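Some structures are shown below for you to check.
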Structure 1
Amino acid sequence: MGKIGQYLFISILIFVGLCCTKYPIKFEKNEIPDEKTAALAVARIDSVLGFTYTWEFGRDKLSPLPKMKVKLSGKVEVPNKIYLKGTLESGDISEKLNVYSMEEKDYCYNKGKKKWESKEKGEYPNPYEQLKLILSFGNFEFVKFDKIDGVASYLFSFKPNVYLLDPIEATKPKGLIWVSIDSELPLRVKVESERRLIHWEMKLSHFNTFANLNVPFSSHKLEIVGIDCKAYDLGNIKKRLFFFDFENHNEEKESNGNVILFVQALSITDSLIKEIVKKGELEVYLGEWPRDAIYLLKQDTLLVQQKYGKDAKLFFERGIETKPIIALNKIFSNQMFGSFLLKNDMLGKASIYAEVKKDNADSLAKIVEAKKDEPAVIIIDGEAVLITRVRDSWIVENRITVTKGLNKYETMFLFSRLKFGPLAKNYMFKLNKKEE
């Protein structure tokens, strides 16, 4: 990339630790926030699945540095996958970018051949790393309550790290960051200097709305068995595929009643599709701690029913045999929940919360009051994903915990099945790479 690559490469090599604390700060929405609120918002970017962005930066000529103008947009899968598209100018050099930069390779779109081509890792600007770099000096100060694109926010000023544009800080830059009061994540970061000699601005949105970035490199033939009359189910499967960034350009119906999707992706596996086409059934049971030898209960289903009731069933939380529970009475199922929320903690662990529909809120409150010290079992597609006490599952008003403390890959499959609604059944499928 010539001179442009050199300037960007130098800046990416710099690492400055973020000023933050490990413990989340809770605050009321009408309370004046302190510096820790902004620092925590910046740190939380590390724990989201991903986000979309628009990003512009540039400078007038600052001898010996040439004039620079960059305008990009795209997606980031935290921490090391990016998609960027736009223009990049420096001095007499001008370049159009349409690039996926993954862990080990870059994939660039060849307009002439109308296809994506792979090459060795290059020096393309990384919006995720540059965002952390620009914010790395910290020194946040609250300015006012504000709105950004209609979202209630805190506005902070800060000292920006502008090494990329002005290595010796000759332009006296000032930074502003807007933090969503609700999500506690940054929505906009803006840096300007006197006489606008340099500028840098990024807008962030759509946090956790996709779980993965995939290059539309090859076409894969995905045949869903027995779904021809299930338009609702087919729509949900497409939404799940899109959540994993798999593009679908065509659809065909077979005479045998199956539906074929041609999925554009760098790679796709049977194990991944198996997760995507699972039913997505969520059930919440009241439970009981086993009183008998687990090895006996595990061997004999009838013994479980004789000891604990005709509908009783033995589960192990996430398959861990040291965490047994007997599920007794179902108290909630899919139709009682309205929406699902994914949240990540500072260590990158994820939790899923389910919002109970208003019509069922009273039922939840009564159960919590009557059974607050008893265990509850959260079951998704026949697997116990969480055992918790009833009182601990009631977070605020009508929201319950579905999972907590899982890693990214454990969480994203569960979340995709819950977020877009259940299917009528678990579907069978056939997956083959399409011949070019």
Structure 2
Amino acid sequence: MKFARRDILNKKVIYLPNNKFKTIEIVFLFVNEVDKNRINERNFLTEILLESTKKYYNAEKLNTLTDYLYNLDISSNYYVVNNLGITTFFFRSVNEKYLNEKGLFEQVIDLAEEIIYNPKTYKGKIPKKSVVDLKNQTEELILSINQNKNAYSYYQFIDKYTKTMKSSYGFFPVQEDLEQVSAESVTETYKKMIEEDEFYIFVSGDFTFKKMDSLILEKFGNRNQTSHFENSFTNKLIPNKLPKEFIEKNSTGQTRLFLGFNLGFDINYKNIQIMNLFDEIFGGFEKSKLFSKIREELHLSYYVYSNYLEDSQLFLVSLEVSKSNYSKAIAAVKKELEACQNGEISDELFNQAKQNLIKAFNNASDSQVRLLLGNIINYIRYNKEVSYEDKIETIKSITKEELIALIKKIYLDTIYVYTSEENDD
């Protein structure tokens, strides 16, 4: 899928034309440099702006319109890619070419403008009730996290793991900042979003460029185009001589164990693909190194997996073990990493991991939504379209020697153990 970049009054508009699907997707992006102190407000806005507008002043009226527009699919979210925060407003519409109705997409554009730029306000502010309701829901979310062993331990682990990069890591909800969230702070964050954030429009599907240019010029031509925020795609974990270790004894049942690693290599397109491949080899599927050793051979854990978080350059291993065995499990994970770093990766495992990734990339190209969202992230990262063919060829080209050279720069950064006071013998 190739980009067609348009210059519409200096607006960053990107078309991804194809005639394979019967829908048109349009996504509005607002990109900012992450402000950890406003992570809650940014997430609240993705809910509040989709609740109602000045024209459609309650959820019922908004839902009636989306039903009329052939069940128009609308969503919004906020997520972080390294040092950048991205707010997206996603609209998925049936292509009017397949309907006996003209002007459908123009109505979609009208609604998008209404939702983003004309929210319901009270005395110039986001309504206090909307903010209070979301604060209550978030407090309930925090309570449910605290009551769920898996969710709580993961949340606590990430908090410890990212301690040295907190100013640029957005993990919602930020509990310590929740009390400060108000109608005023949400309103201020909204104004900052529409006035200062970098603004993009992405459109995917089968459409006429000239007509789309005209629609965007008419509806969004007067919107400000802000300066560009650079994506400093780097490893932000501060190196440490010994792993940070945290043991919490509030658990019941089995011990939950997380290991977080520091990736001490340069962050670029090739290295990211190599790391994706290593993630598959190390703990990505049932024949992986960790699964074969820790579950099948040592019988230490029913499940074990690794996870490479590409957007934040984090790499972690997670498993559950008996309390008496968690030290053995930590030693086993470290030993398997050392084995990989010493080249102990069979050709069979190496090639199977490649095939798994290639299959996943091929499947991604079968969905217009996944293609669009993949292209958006790739544009933010590298300022170019995503090519699954290129990803596949890159994966195919990776040698075992290249992979080993890269992973030799990985080392353990954080150990988090969520266990109990009681012995489980």
- Query: Comparing Kirkwood radius over Cα pairs in Å, for residues 344-407 alone across structures 1, 2, which is largest?
  - Reply: 2
- Query: Between structures 1, 2, where is distance in nm of label points 7 Å out along Cα→Cβ at positions 176 and 376 highest?
  - Reply: 1
- Task: Name the one structure among 1, 2 that helix-only ellipticity at 222 nm (-39500 (n - 2.57) for each DSSP H run of 4 or more, over all residues; to 500) of -13000 was derived from.
- Result: 2
- Output 66, 49, 37 (Cα extents along the principal axes in Å, calculated) maps, among 1, 2, to structure 2
- Assuming 14 is relative contact order in percent (Cα under 8 Å, 6 or more apart) as calculated from a single structure, say which of 1, 2 it is. 1
- Compare FRET efficiency 1/(1 + (r/R0)^6) of positions 208 and 336 (r between Cβ atoms, R0 = 30 Å, to 0.05) across structures 1, 2 and report the one with the greatest value. 1
- Message: Starting from the value 7.5: which structure in 1, 2 was distance in nm of label points 7 Å out along Cα→Cβ at positions 112 and 288 calculated from?
- Response: 1
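Throughout, read-outs are computed from the coordinates displayed, never taken from laboratory work. Bear in mind that the values here come from a model prediction, so they are computed numbers and not experimental data. Cβ atoms are built from the backbone, for glycine too; each structure is taken alone.
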